[in-house]
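Quick note: the coordinates plus some simple rules give every number you see, no bench work behind them. All figures in this text were calculated on a predicted structure; none of them were measured in a lab. Cβ atoms are built from the backbone, for glycine too; each structure is taken alone.
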Structure P
Amino acid sequence: MKINDHITLEDWELTEQFARSSGPGGQNVNKVSTAVELRFEAERSPNLSEAVKRRLRRVAGQKWTKDGAVVLFVQETRSQARNREIARERLRALILRALEVPKRRIGTKPTYGSVKRRLKAKKVRGEVKALRGKVEE
């Protein structure tokens, strides 16, 4: 399965299982296994770098299993072939999102005006609290 120009997944990395799907379909639902469970062995994949695997783990969320696989379950259509396509498209999208290197955040100094406003607000708040003391007669 081709992800982009540099990354292609091998056949042994992907396994598919089929199950009966829920939802509309009449008698067909009870007979045909149209739902697809696509399993990608991400942790063992030689095609992904360690950094990409770390980002994929974060992007995949609950789809990431304890043994380092990404499991996608698709039962959107009545067609098994279309469900397979959807599952592969979703896996491809996940991996492409994991390939994007996030920008490093550059910390900036607060502006002079924002510092002044903050200190003024603190002073006003302190004065309000100071007035809450006991009243002397």
Structure Q
Amino acid sequence: MNPKEYNELGVSEVVGEMLMIALVVVLLAVFSAALFNYLPADREPTVTIMMTSDTTGNFTFWHKGGDWVKVEDLSVVIVNETWKKTFSQKSGNLVVVPDKTVFDLGSNVTVTMPGSPEGNETIKLITPRTVIYTGRTSI
């Protein structure tokens, strides 16, 4: 064999390897895109809540079981026939005991409402994606 034939054999092996690598990369991309559709969707948090209230306008939500929720995601919406008020940690009206960043088992969140409730309000504990608790007050 002359040297030219040896060079051509070497080139065909390199081209073959490059084609195999390209085929593996393409197949990997196709399979990963197909498998991405089978990933489970994000689920909504499930929490068991007990609510207590007093006549001074404080509502306390007790975490009795289920998933934990970031306190920064929690909001409390209080609605009656004439008005609607929203409270969050940013507004300074939510107090978490013990003082931590998550609302989990054994924690409670107290909403201090300016003024006393009129009675017959609807109260919702919500996150940006779901309503965790809905209740009504009566005085």
P, Q: which one has helix-only ellipticity at 222 nm (-39500 (n - 2.57) for each DSSP H run of 4 or more, over all residues; to 500), as calculated, at -13000? P
Computing log10 I(q)/I(0) by the Debye sum over Cα atoms at q = 0.16, 0.20, 0.24, 0.27 Å⁻¹, for residues 29-92 alone for each of P, Q, the value -0.56, -0.77, -0.96, -1.10 comes from structure P
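In terms of distance in nm of label points 7 Å out along Cα→Cβ at positions 61 and 85, which of structures P, Q is highest? Walk me through the numbers on the way to the answer.
On the way: P: 2.6; Q: 1.6.
Once distance in nm of label points 7 Å out along Cα→Cβ at positions 61 and 85 is worked out for each structure, P has the highest.
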For which of P, Q does Cα Rg over 2.2 N^0.38 Å, calculated from the coordinates, equal 1.89? P
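State the single structure among P, Q that was used to calculate mean count of other Cβ atoms within 10 Å over residues 77-84, giving 12.2.
On the way: P: 15.8; Q: 12.2.
The read-out was computed on structure Q.
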